[in-house]
Structure formats: C-alpha cells, structure tokens
Structure P
Amino acid sequence: MVVRVGLLVVLGYLIPALPVRPVQPALARHEFESKHMGTTFRIVLYAADAPSAKEAADAGFARVAALDACMSDYKRDSELMKLCAAFRTEVGSPVAVSDDLFAVLWAARELSQASDGAFDVTVGPVVQLWRHARRTQQLPEKEELAAAMRLVGWRSVELDREKKTVRLLVPGMQLDLGGIAKGYAADAVLALLRGRFGITRALVAAAGDITCGDAPPGRDAWEVDIAPIARGEPVRRLRLVNAAVSTSGDLEQFVEIGGVRYSHVVDPRTGLGVTGRRSVTVIAPRGVTADSYTKAVMLMPPGRGFELIEQTPGAAAYQATVGPNESVQSSSTRRFAQHLVPEPPK
C-alpha cells in the first residue's frame, strides 16, 4: 500500500482517505463559589481545563453581580431603587428600564395575574416592616402595617412591553424582587456559559434555587436533594436535566413572636408572614419560574396552587407541612414523581 496525500491506493483503486478526527479532551468537574444577592452562588461546570473553567465561572459571577446591581432593594443606587425613587412623591412619566429588569417585572406580572395576587413584587413596604420585626422580635404596629398595605397592588405597576417602560401608579410604592431575582440570575448564568463559552454541562445554585443544564459526562441527569422540613421526613432526591428546582419554607428564615412562628414569606394580600411550618418545592424548565412559583403556591389554597402548577408546561410541585409531634403531611402534583430517584430497597 502506498500512502498518497489525501488518498489511499489499494489494488489500483483510489480510495479517499478518512479524515482524522481530533481527540476531544476529557471534561473535568470544576466548582466555584461567590457571594451575591445576600447568599452564596455556586457554579458547577464541566470543562477541558482549569483556566477555561475559571474564566467561565468568573464571567458567570460577574453576570450575577450586574443583576444584583440592577435588582437589589438593599443597594440605594440599584436600577430598581432608582425606578422606585422616580415615583416616590408623584406619578410621573414612564421610565425606560433595562432588558433584564423589564423581563423580571413582566414575569412577575404574569404570575401575579395567574395566582390571583398571591405573588406580588409590590409587597416591598410590608417586607421592610417584617425585616424590622425579625430584628426586634416585635410585630409591626397595626397603623404601620395598614399604611404599608396601601402601597401594595400589582395592578398599579404599568408595563409597556414594546417600549420597555415602567410606571408606578401609586406614589411611594416599593418593589421587592427577592422572590424571583435569584432564579432569573441562575438562568442568565447558564445562558452565558452556553452562549459565550460553549459549556452546556453546568449547574448554578443560589441557596434553595438550582438551575441545571445538560447532564454531567457519563450520566443522564443531575441529582439534587430536597432538604427535609422536619425530623423523620425522608430526603427526596431529584433527577434534573435542563430544568430548575426551587424550595421555599421557614426551615431557616422565620421569627417567633408571642408563641407564633412567622415565615419570611409575606402574604401580599394580608401583610402577614406565613404561619406554621411548611415548605414548597417547584420544578420548572426555568429558574425564574421555579423560584417565583414556590412563593405563589405556598400562599394559594392547596388545590388552586397545584392546579396552577399542572397548567404550567413542564412544572411539578411538592408540598410538606409539619403538624403535631413533628408529623409531616405531604402531597405532590402528577409530574413530580417523574423526577424522583427511586429509593433503594430496604
């Protein structure tokens, strides 16, 4: 056999040489952490080498930091706070906002309508009172709470989707995106890793909000545990691919006043923190959906909340409530079982 350039000569016949395929480098797991939005963001990704993995993770954290600067209600100079300040004393002209801020406000509006107001980002003034209550261990004064509630109402946020403008129709309104921003940020990081760096096998976690991309090499899914709400409740492990999961509850964030336990999740229709011990887990195709729907489902009647989940493509939910003697009552929607890792036989 004589080797020719690009051809093989065999028994007098010309046969095109097969192209040589470059050997793909093995992908290794890399994990990074950074504090943003009042919590620790964790990025797990699979890349060919450590330098490229770090470059991608640094870009991801920079994206989260930019979103925090946009949506924080703690930072006075955030885009969100500047928007609210524009309507502090009067209803002026609509204000043009960034694509990110408008996208979150539009998603919040759609959920507010679908949940009959159980989810409402205008609850900011009431949240401020409950933050103070957690620090002082005292309930908000009735007069203060009533004044704050007069500023709450999702229908008073006017959005122009074509112009991407916002107008607040009640002077003094304060928006709080704490129930939706982290899920949106996780989505944004995954999109950046995929689009700029070609990294598809990644997971982004922000406390109870986790968004997953393609499965790790050699596996068909990411496995994520749901933290039990009480002793005796089994750990539930989920399998996720290109999906998100979020859990909300009062396991860590609550205040007990006068023998009553109040969650950090505030009902925008009553101005009161959720009482009792409960948690809600929502699985959805996107983090912004999973993050926000946990709060809505927690505040809606059980049947109505699960109905909303069933009507949402690709969504599933699990709810647990702690009763007397640490007993746990739980229920789930139809699609939730599809994501559960079967328990090993005893």
Structure Q
Amino acid sequence: MNRTIKVAAVGAAGVLALTGLTGCGGDEDENNVSVVGFSVLESAYDDLFTAFGDTDEGDGISFNGPSYGASGEQSRGVADGQPADLVHFSLEPDMTRLVDAGIVAEDWKDNDSTGICSQSVVVMIVKKDNPKDIQGWQDLVRDDVSIVTPNPASSGSAKWNLLAAYGSVIADNGSDEDAKTYMQEFFQHVAALPDSGRDATTAFTSGTGDVLLSYENEAILARQGGQDFDYVVPDTTLLIENPCAVTEDAENADAAQAFLDFEKSAAGQEVLAADGYRPLESAGASAVTVEGATNPDDPFPAPTTLLTVDGDFGGWAEADDAYFNDGEDGEPVGVIAEIQSQFGTS
C-alpha cells in the first residue's frame, strides 16, 4: 500500500531560487553540521533536516547555512578550503577530487549503498502537453527542436545528461562512430548551457528551448512548486547515482554521520522519494505517493533500458577521462568535450 508523505509546498520562485534552510533544533554552536551539496539537492535536504530533527538521533543537531551550487564548483570549493562536515555531490569524480586531496577517506564507498545517498534518472522536460511530441533521443535532433542542458565544465547534471544521450545510440545497436555523429547533431541543437541543473531549469521555464534534459527529481520538484510543464522518461535512459560522505576532518563527524545514516535509511529515503528521488534498493523504503510525478501512484516507471556508468561506461574514472577530459594544455581530448568545443559551447 502506498503511503502519502506530505511535503510543504514550495512556491514556483522558490523552486528556482531556493535559499539555505535553518537547523533542526539545538544551539547553533553545538553539533552544527556544515553541508556542501549540489544545486538540485536543496529542497530535499530542507525536508530531510526537518525529518531528522524529529528523531532521537537528530535532537540537538543543526544545519545552519548549508551551501548548494553546481557540483563541480562545490567540490573545487571544498578542495580549496571551504568548510564541510558532509558532502553530497552529483557524481563520483567530484568526490574523487576530495579523496585525492585527503579530505574524504579512500574507503568512502565501502558501505551498503556503495557511497550513494540519492538516485534518479535522466528525463526530458517539455512544454505542457508536449506540443512537439518529444518522446526519445532522436527527437532531440529534429530541425524544429532546441535543447537546454547544463554545461559539463561546471555541472554534474550535464555529464549525466550527455552520457545518457551518447549511450542511447550504443543501446540501439549503434557504434561509437554513430554515437559521435549523433552528439555532433545534438550540439547543433543546444540553445543554452547554464552553469548548473538549477540554472538550466530557470532558463527553460523562462522560455529558452523546447526540451530540457534534467534529473527526474528536478522535474517533479518544479511541478510540485507550480511549474506547468510535462516530462518524459525515455525508453533508454541513465541511472543517476549521487555520492555522499563525511569528511576526514569534520568538526562534527558523529552528528554528520548520524544524519548520513538517517538519509540512507528507509525513513530518509521515503522523504527523498516524496521530493522525486528514486529510493535506494538497500534502504528498503516503502512505496510513496509522489505529488508532481506524471503518475503520483506509480511515480518511478521502469525504463525499457536503464544504463549505468559502471555497467555501460566502465565506471566514472574511465568515463570522465574518455568523454569529458581536458588535456594538459587545456584543450579538450574527451570525446564529448571535443565535440562540444567544435560548436563554441565549451
């Protein structure tokens, strides 16, 4: 039986320009956990902070002034000295940067969720009633379609989107050359490359483009906040897995770990599900009714083909280098980065 979780309504403006939330009780100088996360995580963490504060483990723990932004920029900020007890990024390379810097432990993935706290899939956000009948990846390169997707130079969301596009060709029995040709066509249709997933949503809802590539949870959150658009889960898409960890020098490591444990629990994943994230299998979360989903009673339909970075791209260490890497001289050498640069959209 589905259990409806009530989530406080967020105004449309708030969906697009959310601000940091207050803590969950307790003196702000005691057990105040500093959180650094990727941009589209903000609203879900607001709800998680509140839910955690209602537990015995969360009593007296606060979260004043969490920082959210484009995943790559957030990771570089922590590497450069920004305080963080807990980090939650869009993709693994942003965590690897902190492992290499000695800020996150090398064994951060050695747990039941392999270091993942939240997950989603890549979807296509379209105008209300989908007037151009955009259903799949080939529709994106039609003459009458323009695309909004974040910039992979700063945004983790962008890399998920672009790998999903590339992988869709391979999944349809295409070759790497076919996929490269498709991506060349793809970038000819890109109307905007904002810095983050949240900025991309703002651009699309302000009138740019015919389709926005985004996280499924971002589409659901915006609809919960009153945005009047639809979204399509394509037959072939990519599983988005967002990593999280407590830092090695966390000032409030015990409090940060307690929150992380709650986030990965069934109760925590049910809160995330209500905000549009697909629950982790390891959590054993109950089914929930999700307002804003295309079908609230069946909010997370299974795509025909669900690609994964580990299974289809050799893992993030290999994929980031092969598709997005810049060489020592700053010139793009990754397959997608090189194609992107050809169209002046680096």
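Here are a few things to note about the model shown:
- Structure responsible for -0.54, -0.88, -0.97, with log10 I(q)/I(0) by the Debye sum over Cα atoms at q = 0.11, 0.15, 0.16 Å⁻¹, for residues 39-206 alone calculated and labels P, Q on offer: P
- For the set P, Q, ranking by relative contact order in percent (Cα under 8 Å, 6 or more apart) places Q highest.
- FRET efficiency 1/(1 + (r/R0)^6) of positions 135 and 255 (r between Cβ atoms, R0 = 30 Å, to 0.05) - structure with the largest value, from P, Q: P
- With percent of Cα pairs over 40 Å apart derived as 8, matching label from P, Q: Q
- Distance in nm of label points 7 Å out along Cα→Cβ at positions 63 and 111 from the coordinates reads 1.9; which among P, Q: P
Every number in this text was worked out from the coordinates using simple rules, so none of it is lab data. The shown structure was predicted, so the numbers you read here are calculated from the model rather than taken from an experiment. Cβ atoms are built from the backbone, for glycine too; each structure is taken alone.
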